[in-house]
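> Following are the structures in question.
Quick note: the coordinates plus some simple rules give every number you see, no bench work behind them. Everything numeric in this text was worked out from a predicted model, so none of it was measured. Cβ atoms are built from the backbone, for glycine too; each structure is taken alone.
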Structure I
Amino acid sequence: MSVPPRLSVVLAREAPVGVILRRGPAAWYHVVLWHTDTDRFEPGAWFKGRIYEERCDLSPDGELFLYFALQGSRWRTSYKGTWTAVSRPPWLHALVLWPHGDTWGGGGRFVGERKVALWTGLPLTTHPDHPLVGLEAVSGSRAETSGFFLLNDDLPDKEWSGLDQAGHHVFTSAGKLLRTRGGRIIELADFSGLTPDPQPAPAWATRPLPPLPSRRKRRRAR
């Protein structure tokens, strides 16, 4: 009997967008973009390694994905085996990347459309192939950005649960994404039975971020 994949969801705070992290088989993650207003799903990256779901976040507009990853095959490389990165979902191509070398820190939260609070502290040097362009990075703490999960004990056999942008309870169970509405449980998608099929990120997902405007221009815009 096959073991169903485990699903976690990262929801944007403003845009009707979510990222589904599907784990299974054990060594693989699959990233899926979920348009929560239309329940349309876009499959994306397959990653062989570990993504720490609780250390991930989406920008408020849903355009950027911050994640913390571990990949054992890269311990002796310039990526140091673990890293925090920012990509365009549902892909993991790193637009900006901070190598770590351990799992004590890593990850963070968006505190603005293009501003991230990293949980490792600063200064932290970016990888030369993935420089800090188009983002502002500050030091943050996990205590300041709690509330990632909404645990609702009334939902059966849940793995993850939360509220979508319309205020409906959504949860995952046995490889399925479900929503409660009007006292009914509605199955939105079943992600069981998928086989790893890693593909390169499309060109649009690899475009560098545009530089941030200067501080003087930002003050004038206010």
Structure II
Amino acid sequence: MVNAHQIPLKLLHPVSYDLSDFIISTSNSNAFQFLNIFAEDKSHFGTVIGPVGSGKTHLLQGWGKATGAQNIAPGDNVSELQSDQVYFIDDINQLNSDGEFSYPDAYLFHLYNWTKEINAKLVATADVAPVRWGRTLPDLVSRLGTVQVVPIEEPDDELLLVILIKLFSDRQLQVDINVLNYAINQMERSFSAAHRLVELVDNTALAEKRKITKALVRSCLEAL
């Protein structure tokens, strides 16, 4: 006997991080412009902050690829960094499998001082401003208070529509514009809400073998 519902598999959906695919709007234009001039900026350490799902990774990865900025992975030897080079760290407060910072306080302290000494530049992304990173090394905390911070704000309706289109497209789904407009008028206006909704709609449509309609979106919004 075959169940009426399928169990959706947790598949990884390919996402484009090309800078040409980054949608610029009033919520993220300051961050976009900041990265464009960062190589010539006086500050040697800057951060782009924003809520989960706000496009920080897309922007930073695309910018790094376009400009030749180099990623610093956890455990990379700070002393091997090159002078006059631009570096980046995506999600500087990420945790390792032990629940500890992948970039520990002592490491960041050395990184801050060394990049400044060799005239290199570093930009990182995080959910909140450096003073709220929960770091405890006093010398590091004092330095983080001087780091330039550029925020990405929650999206307006126009950007939210584009985000929904992109998220569905990443899953190879085309959704009627009337359905998308309905979702925008009913949903929480945030990046994280858009990601949650698209995932739930996709999984529900697959499990119940339904088309993506206003009725399906409505039921998913009620379930969130």
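> Computing Rg and Dmax of the Cα atoms in Å gives 20.3, 69 for which of I, II?
It traces back to II.
> For structures I, II, which has the highest computed value of distance in nm of label points 7 Å out along Cα→Cβ at positions 84 and 124? Show your work: numbers first, answer last.
Numbers: I: 0.2; II: 2.6.
Sorting by distance in nm of label points 7 Å out along Cα→Cβ at positions 84 and 124 in descending order puts II first.
> Taking -1000 as the value of helix-only ellipticity at 222 nm (-39500 (n - 2.57) for each DSSP H run of 4 or more, over all residues; to 500) derived from one of the structures shown (I, II), identify that structure.
Traced to structure I.
> Moving to a separate point now. Given a value of 17 for relative contact order in percent (Cα under 8 Å, 6 or more apart), calculated from one of I, II, which structure does it belong to?
On the way: I: 17; II: 26.
Answer for the origin of the read-out: I.
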